[in-house]
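Visitor: In C-alpha cells below, several structures.
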Structure P
Amino acid sequence: MNKVIPLSVPNLSLDILKNIKETIETGWVSTGGRFIKEFEEKTAKYVGVEKAVSCQSGTAGLHLALRVLGIGSGDEVVVPTVTFIAAVNPVRYVGAEPVFMDCDDTLNMDMDKLEEFLENECYYIDGKLMNKKTNKVIKAVIVVHVFGNPANIEKLMEIKEKYNLRVIEDATEAIGSYYLEGKYAERYCGTIGDIGVYSFNANKIITTGGGGMVVSNDKELLDKVAFLSVQAKTDPLYFIHDEVGYNYRMTNIQAAFGVDQIDRLEGFIETKIRNYKLYKEAIENIEGLTLLSFRSDTRANHWFYSVIVDKEKYGMDRDELLRKLNDNHIQTRPLWGLIHKQKPYMENQAYKIEKAYYYEKNLINVPCSSNLADEDVEIVVERLRIYKNRVVR
C-alpha cells in the first residue's frame, strides 16, 4: 500500500508529557491552572501585545469579539465569502447579518471592492454607515487572513477610519504571519484591528487539540472577553451574574500543550517555508499547475499551500485531480464552498462575487504539515507529474 501523506496534522513532541503529567498530578485539568496564564503570556509576548485571553476555540473567540464590540440584532457585518464558515456563523450568534465580499488574488477580501461597495451602496450619516439596500447599520468588518497570507490591512484600516467601522481580524490561520513593509511593518496579523483571534485546532500550525486566543491593544475589551468567557461572574464567590456569559474558557490541559507548541512555532514556520519553496520549484515545471504565492511584503506563516489547476493545459480538471490524489493516499482538499452559497446565507447580500468562483472551481490544497519530509514533497510532486502525462498508476 502507498504511504499515506496527510494534508495537515499536528507536530507534537513527547516533551509535552511533563506538562500533561503535572496537570494530572495537581488535578488542574479543567479551566484553571498555571499553564493557562503561561500560554496567554507567551502568546501576548510573541505577537507583541500586552495581554491575550485564551478561549475554547477560534469560533468562540470571534463570538466574544462581536459581543464586546457591541455588534447585535439589526446590525450588519461585512465578511468574506472565501473562508471557513466558522468565520461567519458568529455574526448570526449575536443576531446580526453578514454582507459577503469577493476575494482578490491573495484569496483575501478584495479591499478595492469593499471600498467601492461602501462608497456606492451605502451612505454615511451621523457617524453611522447605512446600507442603502437593507437600511441597516454596517458596524464591522471581519477580515480573514486566508491560509496564513496577510490581507491588505493598511487599506482596511483606512476604510475603518473613514466610515467609523470596527475591525475583527480572523487570524485563526495566521499566527506567526506579520507585515514587512508599510505603516504596519513588524506588526503581527491579529494585532492591528480592534481585536484579533487565533485558533489552535488540530490542523493549525500550532495546536492545543482545540482552543483559541483573543488579542487586542485595548485592555478593556480583553477584560470584557475574559469576563464573558467565564459565565460573566460579577461576584465569583456568591455566583452573581449580571449578564449572559459563556463557558468558553480554555482548559489547563490544552494550555499545557500550548506553552510547548508556541516555543516551537518559528521552527514550524521555517519548515513550512522551506517545503513551500520545494513545491514552488517543482510545480513551476508542470504545465497547467500554479502554486499560489504569498505576499512578498509580508512574512507569511505559509500554513496552507494552494495549487491552481488549468484543465486545458494540465489535461484534467481540479476535481479529477483531487480524486486521483486522494485515491493514492495523498490527502488534498478543495477550497471551502463559498459561504454566500451555503443554505443559511443564500438570502444575504453578496456584492459582485466574481473571482471567488474561479478559485472555488480550480484550487486544491496539497499536503503542508510542519513535519512533512522532503521525500513526502517529492512523492506529491511525482504524482502530479504522472497525472500530467496521463500515465495513471
Structure Q
Amino acid sequence: MTLTDPAQTLAALIRCPSVTPEDGGALATLGEMLGELGFSNDPVTFSDEGTPDVGNLYSRLGTEGPHLMFAGHTDVVPAGDREAWTRDPFSADIVDGFMYGRGAVDMKGGIACFVSALARLIERRGAPQGSVSVLITGDEEGPSINGTEKLLAHAAAKGERWDAAVVGEPTNPNEMGDMIKIGRRGSLSGVLTVEGVQGHVAYPHLADNPLSGLVTLMDGLLDPPLDAGNDRFPPTNLEFTSVDTGNPAANVIPARTTATFNIRFNDIWTAESLAAELRARLARAAKDTRLRAGHEPVRYRVEFAPRSSPSFLTRDDALIETLSAAVREATGRTPALSTTGGTSDARFIKDYCPVVEFGLVGQTMHMVDERVALSDLESLTRIYETFLERWFDHRSAAGIR
C-alpha cells in the first residue's frame, strides 16, 4: 500500500466492517498506517454500564509544540439491505471514478485523506515542526459514551495539550470547498406526557381527550418562534418526532399520550435556559381550554433527556483563515463558514482547544451505495496537506510553540 494515495488508504479502511460498536480491524489498520509515518499509538478500550465496550485510538507524531489534532471516527452505520447495494458495502469497488463502500464519505474518507496528506508532506519536506495527533473513536455513530469524550480525558490526563483541531466529518453540501463548520448548534431532547380520562367517543363529556391537550401544548411550544437566529447561527428549531398513544381502538378516547421532540438551538440559549423557556410556555399553554371546553387546565409533565449538547462557536481566526486559504487554493472556492447541521464530536473537543470541521461532500452518507469521487479524495488530500504546511509554518514564523 502506498500511503500517499488516498484511494488506497481508504480502500483498506472500508474493507474493515466496523459497524458500531464492532471495530472490524479498522483501528489496527489505521494504527499500522500511522506507525509507518512515525506515530506512537495508544489504543484504548472504554466501558460503561449498559453500553458495549468500544475501541479507540490516540496517536501522536512529535513531542514538541505547536500541537495540531485531527479527529474522527472509523465506526460506520449498518449497511441496511445489502441486496439494494450495487456493490458490496465493504468491497471498496471503484466504478466510473467513484469508490463505493460504507464509510466512504462518513468518515473513513476524511481519515484516509489526512493520512495521505501527512505522508505526502513528510515525503516532501519531513515531519512538521511540532506535533500532530490523530484521535479516532469507534463510537461516534453509536451512543457516543465510550468514545471521543473519554478518549480526550484519557489523553489529557496523560499530559496531552492541543493548540487546535480539525474534525474530518463530511461538511460540503454539494461540491468540495463549499463549507467549513466553525461551530455547531446544541441539541436538547424531551418527552411530553399528557394525562386525560379514558372514555367512549360517543360520550366525550364523560372523558378528557389527552390528544386535544397535547395539540394545545404543542402549539404553545412552537408559536411564537423561539428566536430569529443571529449572524452566526440559524434560528433555533423545535421538531416533534413522534406522538404515541398506544390506542388501537377507534371508538375509545385514550387515557394518556406522549410526544417526543428535539430542539437544535443556537448560542442565544443554553440547555438550562431553553428548558426553562419551554416549561414556561407549557405552563401558559396548559391554561388554554379552547379545545377542551368545560375541563380543567391540561395535566402534563415534561422530561428532558439527561444528556444534551451545547452550542459553540470557534473564534480562532488564524485556524479558520488558514484552512479557508487551503480550500481556495485547491478548489478555487471560498468556503462558507457555517454552524448548520447536527451534532458531531467537535462538541467534546471544543472544551480542549479551538476546533473546525472540514471533510468530503456528504450527499451519500448513510445511504445505500455510499460512495466518494476519487477526484474529491485527491482534492481533500491537497487541502489537508496545504493546511498542515501553512498552519505549522505560521506558528513557527510567529514563534508560537
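Quick note: the coordinates plus some simple rules give every number you see, no bench work behind them. Treat the numbers as computed from the prediction; the structure is a model and nothing was measured. Cβ atoms are built from the backbone, for glycine too; each structure is taken alone.
Visitor: If distance in nm of label points 7 Å out along Cα→Cβ at positions 27 and 155 is calculated from each of P, Q, which structure is the one that comes out at 5.7?
Guide: Answer by label: P.
Visitor: Ranked on mean count of other Cβ atoms within 10 Å over residues 35-42, which label among P, Q comes first with the largest value?
Guide: P
Visitor: Matching task: 82, 50, 42 is the computed value of Cα extents along the principal axes in Å. Pick the structure from P, Q.
Guide: Traced to structure Q.
Visitor: Supply the structure label, taken from P, Q, corresponding to Cα extents along the principal axes in Å, for residues 283-378 alone with the calculated value 68, 36, 24.
Guide: Q
Visitor: I have 2.3 for distance in nm of label points 7 Å out along Cα→Cβ at positions 307 and 371, calculated from one of the structures P, Q. Which structure is it?
Guide: The correct label is P.
Visitor: Tell me which structure, out of P, Q, gives 3.4 once distance in nm of label points 7 Å out along Cα→Cβ at positions 99 and 339 is calculated.
Guide: Matching structure: Q.
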